[in-house]
1. When Kirkwood radius over Cα pairs in Å is calculated, the result is 15.9; to which of the structures 1, 2, 3 does this value belong?
2. Have a look at 1, 2, 3 and say which one yields -13500 for helix-only ellipticity at 222 nm (-39500 (n - 2.57) for each DSSP H run of 4 or more, over all residues; to 500), as calculated.
3. Taking relative contact order in percent (Cα under 8 Å, 6 or more apart) for each of 1, 2, 3, which is largest?
4. Upon calculation of P(r) over Cα pairs in 10 Å bins from 0, in percent, for residues 38-93 alone from the atomic coordinates, which of the structures 1, 2, 3 produces 21, 43, 26, 10, 0?
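Bear in mind these aren't lab numbers, they're just calculated from the coordinates by the rules spelled out. Since we're looking at a predicted model, the values are computed, not measured.
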Structure 1
């Protein structure tokens, strides 16, 4: 007997369709994804989908936050703003929920998976906003410390 929750299994079954739909829509999901070659775009979107699946399966918010922090750093290095990264993650979550709704119509798991993906997307947005706020606060503290030291030397 599998220890994987039924909704996680349903998600994994739909993940290839989600990936294909997102690659078809990549220019509307994120302009920077549209500029990437197919292989690189596929790898980036698939990494997000894989982590969404891990979060659905485990519910481990710390692991999910760690992925989001890495994803944010990677996208920031590609000159993407935190707001653009947030918009991309929300668009991917929304597209995944739409696939679950379309493909799961008439099934027992379809509506539940759609609702779960909506909640996971909201949790993802909250977690990323928290990470952005923590980084901003860290920068403010550093700025205050530098300003204080500068004044103390004067």
Structure 2
């Protein structure tokens, strides 16, 4: 539910008294929902393993590769901006995870929870550069991307 606050408080982000608040871009209201702790499933465990493995791989990449994703993110938001109240600015890491998830959807033999750097070097040519990610349709096209060619 949308909530507004008194006494000059525009929005609030966080948790108070079993309620979770999410601020709106307008700066006038927040969305509130009741806090409930979810029941953990095997899917939660799998997603946790995948998330940890992807974070480990990200830390192993070269600084130039990460810098190209940072440049892509900056150019993306100059060209497209934010697309609505629920579209936060994504980080370079978020764009990389978007690309690797899209890549793995096309390759059912790839298990993201056990993917290693050696596996990526052998099978990951389609995501080895930001330019390749864009050309293969894993990232949205931006106007200037030909210079984003640093590999992992």
Structure 3
């Protein structure tokens, strides 16, 4: 079980470096579509960190469905690519730090979810990994010249 949790953390650790590699491959400046997707990843990291902290704090936690921005493909995140990547690194670092400091029993803490009923903290992290994988794929497409 511990290996499963480590795998989730490892998958999250790879995201920012992959985005940085993609940005470096295009001269350090991502397209507006790619920047928008990176901003969504950063914002989702911040939201998930807050939700996981609530798991730790509240015994009878109720979690609503986590909204996704899904900005228009050509809507750029404000600021420069480097600034956006630094924000993503910070948000992901905070999330991973929280995950690395969880006890095994913490991963099994439960909450009530609007759609899925009872979920665990591990379920919430798995959902975030799936979101991350989807967004990395969409960023790859945007960098390669596709839409998103």
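1. Derived from 3, not from the others.
2. This figure was derived from 2.
3. 3
4. That value comes from structure 3.
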